[in-house]
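What follows draws every value from the coordinates through simple rules; no lab data is involved. Just so it is clear, the structure is predicted and the values come from calculations on it, not from any experiment. Cβ atoms are built from the backbone, for glycine too; each structure is taken alone.
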Structure P
Amino acid sequence: MDKKTFQISAHLQKVETMSDNSIKLVFETAKEITDPNDLALLFSMRNEQIGWLLFSPSEIKQEDIPEYDPAEYEEEKTPSQRLRSVLFLVHVNKGGNPDTFNDFYRQQMEKILEHYKEKIDN
């Protein structure tokens, strides 16, 4: 595995559907991470744009990792999908309930629309 790959035993604690139809997975490490280099690598990956997750009930070896064509898996979100995802994260990070996201989304979209409509009049 390359130097940007991190592997540790973990428990899949929670699977949750999100309002944008993505899935939220919550993992908990099965043991303490004591190596400072591992900790630094793990924290450096936080909030990266996109990564790959491979979960197995046994240790993963390089030969276990399937070959893939990155272009085959690259499903770029449309700009409107990206905006919706970002607004969802803002809503949740500010303590909003995911169940109330649709109302928050409509309010934010109205603010954005009003902002640009003002530019038309001026």
Structure Q
Amino acid sequence: MVSVGTRLFVGDNSGALVVRCIKILGNSTHLARIGDILVFSVQKARARRKVKRHDVRRGLLVRQRRRILRRSGAMLHFYTNTVVLLDQRGGPAASRFFGVAPHEFRGKKHLKLLTLAHSVI
């Protein structure tokens, strides 16, 4: 479960590697779900990239370890909690997205993220 203070991995080529959640936007509960926008600080980053350590950014939660129950009855969960960085307009900040994206993004406003993903499950 992703809450404030959770360490997350970054699933794109923006330069950040590990981030820590500061705030969950648009959710009345204290737990984030897939598709929620998070405010986080960068804990670990690659050298000579746009994203530096201790930057405060926004990102979209794309994978989480908590199980997701779909309408078809299938249960889905991932092995890591992963976030993708967003730019000021709400689009992806990077040009590549590593790994798979869940099918739940198709109904939301993040279709650009689905086109960057390797595959959709």
Among P, Q, considering only mean count of other Cβ atoms within 10 Å over residues 51-58, which has the greatest calculated value? Q
If volume of the Cα convex hull per residue in Å³ is computed to be 173, which of P, Q is the source? P
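Quick check: 74 is what I get for percent of Cα pairs over 14 Å apart, for residues 27-82 alone, calculated from one of P, Q. Which structure matches? It would help to have the intermediate numbers written out before the result.
On the way: P: 74; Q: 65.
That value comes from structure P.
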So helix-only ellipticity at 222 nm (-39500 (n - 2.57) for each DSSP H run of 4 or more, over all residues; to 500), computed for just one structure, reads -1000; which one of P, Q is that? Q
Highest-scoring structure on relative contact order in percent (Cα under 8 Å, 6 or more apart) (candidates P, Q) is Q
Computing distance in nm of label points 7 Å out along Cα→Cβ at positions 35 and 99 gives 1.9 for which of P, Q? Q
